[in-house]
Structure I
Amino acid sequence: MLLRGSGLSRRCVSALLPGVLAACVLAACVPAHAGEPPGAMETVRAGDGSMVQVEAGVLQVPESRVSPGPRRIGLPWYRLRSTAAHPAPPVFLLAGGPGASGIDALGRGEGWREIALYRSFADVVLFDQRGAGHSTPRLDCPQTAHYPDGAPLDRAVLRRMRRGLLAACRDRWLREGVDLPAYNTIESAADVDALRRALGYDRISLVGGSYGSHLGLQVMRLYPRTVARAVFYGIEGPDQTWDDPDGVVAALHRYDLASQALSPESGLEIPEGGYLAALSRTIARLQERPERVTVGHDGEQATVVVDAEIVRQMVRRGGAGSHDRPDAWPRMVLALASGDYSQAAQAALSYRDLRLPGPMHWSMDCSSGIDAARRERYARSGAIALLGDLNAEYEDLCDLWPARAVGDEYRTVTKAPIPTLLFQGTWDVSTPLENAREVAAGLSAGRLVTVEGGNHGVLYNLLGRWPPMREVLRRFLSGEDVAVPDRVVMPWVPQAQSQSGGNGNG
């Protein structure tokens, strides 16, 4: 039987010795030897529909390096050899999530275009992190529940229901013998270094966004001599696993100003004080008096309670930061401000279908956590009145998950003299600009590029719409000194929002 998406035999995964790579050729496992390619050649479909030759294999690593035992984890990987005559250090792509598949990036359009760029000057290595994607074991939490219709969303009830789901997921994997505390970022960083050694590289370059940047910063901390260069975006630093309410509101404020500048050409009225002020007034009104709203749902009429918490959830999930539909968020705000709660009622219905993130979310994020001082600062934030408790799931659920505490040293700012480019969007409401500024302060050879109008996928914003980006990445990851601007303005940003001091696009 084939490992889905990789073409690798499951027999290979279980038969390998610790730390040894194997190629599966005609369903037989052939151990790698020094000087020989450790993977089998496969033909896979790329994101543009073409067929691409890749070297594929499975890396076997200990499930736990802290509590060694017989269990091994199989991490599938692809290597695309460079088309350059004299390649730069190989580029290792670090998937986000935590829990996303690095292997699957090859089959997506923007992922393949990114890979093809790196391949023009370096080998490119894709892999699935422990517990994620097509790894063995592949961990998930398929349990679901439905919040009672007609009742307002109550945190105590939600907490009880989610705890039941998470306990069921935890118990399932514990029964199967999985050492859940071993699925943490320190172990995953060691996996990256093990893959580097197995593929025969002395030094590598890292590229990752969101959780991929969090993992990459730990690789830089633990194995600094093996990292030549790094490119990170959508930055999540060592002590930034939880969401910063003040940072998120700062990002929303920047998007609010841009939305106001765009409103005249969209034919939208700018509410008094701006869109965030209108949201605050709506939340205060619903806090005092929730509304019962009847809407069509699944071919029937459903009546739901729209309250302040529903609107707070919409603020967090409502598309702020989008450049594909820049008018969607202000239109949502204006509808709520006018007393039109139909969209909110539909949202309330969708929020009642409860399904938790997969185990990698809990194992990685609950172990990383944040330090006590930061947690206290978040709890005191005035932004909670607008956003609600962004970190309720961590507070309510992490105690259930058997995560290994990483300690306060892990959460200190990474200090490494490794050339690093940080690209951060001003409209990123998942990992706000304030995150990147904190991380950049610890990197003596780091450079932060602030991207006005960039969102959480800012790397792809730049690759798609900022012409110099491809050459910047090529030259930087090839080891050259590159002049990069401190600030880039995306073309969809209203001119009125461009700060003084040049256009940042040189």
Structure II
Amino acid sequence: MAASNEKRVVVRPLANTDIDAVQALQRRCFPGIEPWSKDQLAAQIMRFAEGQICVEYDGRLVATSSCLLVDGEDYARPHTFREACDSGFIRNHDAEGDTLYGIDIAVDPSFRGMRLARRLYEARKELARTMNLRAILIAGRIPEYQIHAKSMTADEYTRKVMRKELKDTVLTAQLANGFAVRDVIVGYLPSDHESLGHAVLMEWLNPAHAPATGTYPRIARIAAVQYQMRPVDSFEAFSKQCEFFVDTASEYRADFLVFPELLTNQLQALVTADRPALTARRLDEFTERYVAMFTQMAIKHNVNIIGGSHLTMENHALYNIAYLFRRDGTVGRQRKIHITPSEGRWWGVSAGNELEVFDTDRGKVAILICYDVEFPELSRIAAAQGARILFVPFNTDIRSGYLRVRSCAHARCIENHVYAVLSGPVGNLPFVAGADIHYGQSCVLTPCDIPFARDGIAEEGTPNVETMVVCELDLDVLRRTRRAGTVSTWFDRRTDLYRVVYKRGRKAQEI
């Protein structure tokens, strides 16, 4: 029988015996740039063997790819090649990381045109699917930029390639492989003279990713109270009214229960003073009992409770604070950041300065108290830190005030691909200055896209009637449609024109 002349293509992990061949390949691919050293290549194989991939053609090594695992949020902002790969030794490889970071890809010039790079990208994607990773990150070269550098910036060049007005050997191929541009990094690899040191940070989201067993479930059941404000004659009466809703939410197996902003204003009638501002400050006399009450209810009824908000004194200043009472007994706090004119005029409320994103047993959430949701930057910051549900306890007097909150909350859902849960009061408090009438309609809002409710409303109550709305939210749908939906508002932001810079203490973070 005659010997077969068929040539085989094999995609496989690298081995230590391939190191000499890898170095030779890299010299052919990148003349003038030193290849990885033997120690660096050995370290990569030792630390993450699955992530070092090669292509053989007829027994000859003709393409390679190097990767490591990272926490994607750590590399979602500008960084350098040296930082990304630890100077080639990948000691920063994180076995618990959620993102595959590609640090190198090389295809023998004699074998270009055979779509070997595509095989390597597909191998990376298969590895991401096998390991249930969230995404793949790469910082790609733009080698043809050197030709156009005098006439345009790297950002402009990148956008022209994205619009197919120009073609770049590397960037065009990466776009064709399903990667989306996140940013253009200046000074990523100064020795890359063709790209003038620039790199394009790109991301591919794994559509098959699902939270691992034992982490966050994909479904969260939400209950939002449409709460009747009425005078009470004791703290105990107020507690019984709240526990009715907590017990009901527990019967519905709710994961979260949300009460309205300024829930404890009912208690102002018990601590009246000469001026509204002094009465508001006296509400702090109930803080210890309020926290203890909801902490106990959260544990007893197995529900995470956003206890509306409560006026609290800290260091002689009055804050409007929303409390998260987790069902494991821990407590989180969010000060209101934007103070309405009436809060300042009637009670002298001070503004908080930090936005918290809370870990819960159903993923990360944030609390934007009423007026805070009318400022889009806060939602951007919360979403960038992983929040997928925005809880919005509100307190509005007339319909126009309510519609401002609701309309802005719905916009935040669309902009950031998150859910928003609104809880507000109804009824009157005739003897509470600054909070005497209320208009409210509690609701759960979603992005506006095909997988969600037609009008972007998952659930809503009848206006101005005491009730509670309950619905289930699919957190996986958010993940799947954030990139692959009809629009991708998060990724299509023009960060070349505008950015959000969030200051927390002395540190500033770009979003």
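No value in this document is a laboratory result; all are computed from the given coordinates. It should be emphasised that the depicted structure is a prediction, and the values quoted were computed from it without experimental measurement. Cβ atoms are built from the backbone, for glycine too; each structure is taken alone.
Out of I, II, choose the structure whose coordinates give semi-axes √(5λ) of the Cα gyration tensor in Å, for residues 38-149 alone equal to 29, 20, 12 when calculated.
On the way: I: 29, 20, 12; II: 22, 19, 14.
The value was obtained from structure I.
With relative contact order in percent (Cα under 8 Å, 6 or more apart) derived from the coordinates and found to be 16, which of I, II does the value describe? Considering all the candidates, the number was obtained from I.
Matching task: -8000 is the computed value of helix-only ellipticity at 222 nm (-39500 (n - 2.57) for each DSSP H run of 4 or more, over all residues; to 500). Pick the structure from I, II. The read-out comes from structure II.
Identify the structure, out of I, II, from whose coordinates P(r) over Cα pairs in 5 Å bins from 0, in percent, for residues 198-469 alone was calculated to give 1, 5, 11, 14, 16, 16, 13, 10, 7, 4, 2, 1, 0. So the calculation was done on I. A value of 25.6 was computed for Kirkwood radius over Cα pairs in Å; which of I, II is the source structure? The read-out was computed on structure II.
Identify the structure, out of I, II, from whose coordinates mean count of other Cβ atoms within 10 Å over residues 126-133 was calculated to give 26.8. Walk me through the intermediate numbers first.
Working: I: 26.8; II: 15.8.
Computed on structure I.
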